[in-house]
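The data blocks that follow each hold one structure.
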Structure I
Amino acid sequence: MKKIFISLTAVLIFSAVLFFIYRLFFASERINIIGRTIETTFGFDNGVVEFYSCGKLIKRFLKVEKLTTAKGTYQKETRPYRFGYGYTDENLNGILDRDEKKKGKVYFEIPSYRDYIYYDAKEIPESD
């Protein structure tokens, strides 16, 4: 009886350790962080951010590297906005025109209660 109890306890402890290792390294949050780090490091920057007002597209950013949730420097709390860098699509045609590219990437912020869509485009067409 004592041997069974010890074996059962060992199995439970081993299972708990495996569970915590899984949560530490293979949880979906951790995998997302690793994926975003790889994408940022290797320059996968074909994201598109579109802003809508009353169902109408009013602003678009092309070749957005990533959207980051702002955190306080000292408070370590999440701030109520996200930010990123991208080219402004001034004529809203979905093509990165020469004059838009000349202006370079701009910094933008997205307030919490804003209607926007972020998606990854496989390729952003550029005009010649």
Structure II
Amino acid sequence: MSDKDNISNQFSDKCSKLLDEPEIRFSGIVDKDGNLVTGGFKEGLTPYEGDETRLQSFFDFVSKASIRKEFDDSLGPINYLAARRDKAVLVSFPFPVSHILLLISAEPTVDIEDLAKKVVEIFSGVN
């Protein structure tokens, strides 16, 4: 079994569980090469024009920010990065040991702190 298959098996149900949340539009695991390993848009949802491109651009940004370690000693590691836009909130959660990112796109009404707690609850034990 490849690493990609192993990651997909481990995280598929967790991404699906996040998509059960009413304000979540997209939940997916992206590997260190920028490839979507598992997850996707909520079933029945019509993505905004360019959603996939924006998610890829957001991934590029957060992957670079997540690997920077200059403040880890003084401030601790990054727990998540969020960008609030007019039409969506984009949030990434790095899993440093496995070198993957959880990317989430949500409605602009989402409470980011509540979302972070939900992610911790669903993904506890993952590193």
Q. Which of the displayed structures (I, II) returns the greatest value of FRET efficiency 1/(1 + (r/R0)^6) of positions 11 and 35 (r between Cβ atoms, R0 = 35 Å, to 0.05) on calculation?
A. II
Q | relative contact order in percent (Cα under 8 Å, 6 or more apart) derived as 26 - corresponding label from I, II | A | II
Q. Of the structures labelled I, II, which one yields 3.0 when distance in nm of label points 7 Å out along Cα→Cβ at positions 51 and 99 is computed from its coordinates?
A. II
Q. Just checking, which of I, II has the largest value of distance in nm of label points 7 Å out along Cα→Cβ at positions 59 and 107?
A. II
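Quick check: 2, 11, 23, 24, 22, 12, 5, 1, 0 is what I get for P(r) over Cα pairs in 5 Å bins from 0, in percent, calculated from one of I, II. Which structure matches?
Label of the originating structure: II.
Every number here is computed from the coordinates shown, using simple stated rules; none is lab data. This one's a predicted model, so the numbers in the text were calculated from it and none came from an experiment. Cβ atoms are built from the backbone, for glycine too; each structure is taken alone.
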